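Pasting the structures here.
Every number here is computed from the coordinates shown, using simple stated rules; none is lab data. Predicted model, so just to flag it, every value in this text is computed and none were measured. Cβ atoms are built from the backbone, for glycine too; each structure is taken alone.
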Structure 1
């Protein structure tokens, strides 16, 4: 059993994109099957087009973003649920005057991340 406050988890700036940080809420060493992460993308920030070798299950906590998944482009907002299949290019760009934050669950497998050139 694990219980902790999100305020206890350190936020780590991410190298890719601009204004992106991540909190590892439940790491692969803490959970049996999934890792739970919280991403924040600042106003005017973005996460560039990339692929992951594992699927993503996401829940938007706040803000809005233009999200690209494969050939689809849409607006994601607070309360939305997203599923991003493994190896499908995806990216995020904040919209408006509020940071975009989401939970992201991934299976406990090696996750190879590859940047996609536009």
Structure 2
């Protein structure tokens, strides 16, 4: 049985797994939104966040560097060096801002991103 949150998710095909660089990211467009998709190979995990850095509203997070901070997977904005949790979207640089995160699933080499529908 699906929970209410799972029922409100629309999954879309973002790309093939081979389209994403190892330990890097790409930008995926869904309707009017830009979504940053990351493959963290060292952890064997996929993450998706908004592509817009909230610091100066620049579409840049997909080009950011990924790593960890106290075992928390993170991405650093390539322009401002603000860091965000890839799991929760929380700013890890002590700022009040955060980013939106999306669920990701992999099936037969295809990467799907879940978008919540109202």
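Out of 1, 2, which one gives 13.5 for mean count of other Cβ atoms within 10 Å over residues 7-14 as computed from the coordinates?
2
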field: Parent structure of the calculated result 2.9, given that distance in nm of label points 7 Å out along Cα→Cβ at positions 15 and 55 is the read-out and 1, 2 the choices
entry: 1
query: With mean projected area of the Cα convex hull in nm² derived from the coordinates and found to be 7.3, which of 1, 2 does the value describe?
result: 1
- request: Figure out for me which of the structures 1, 2 the number 17.8 belongs to, where mean count of other Cβ atoms within 10 Å over residues 71-78 was derived from the coordinates.
  value: 2
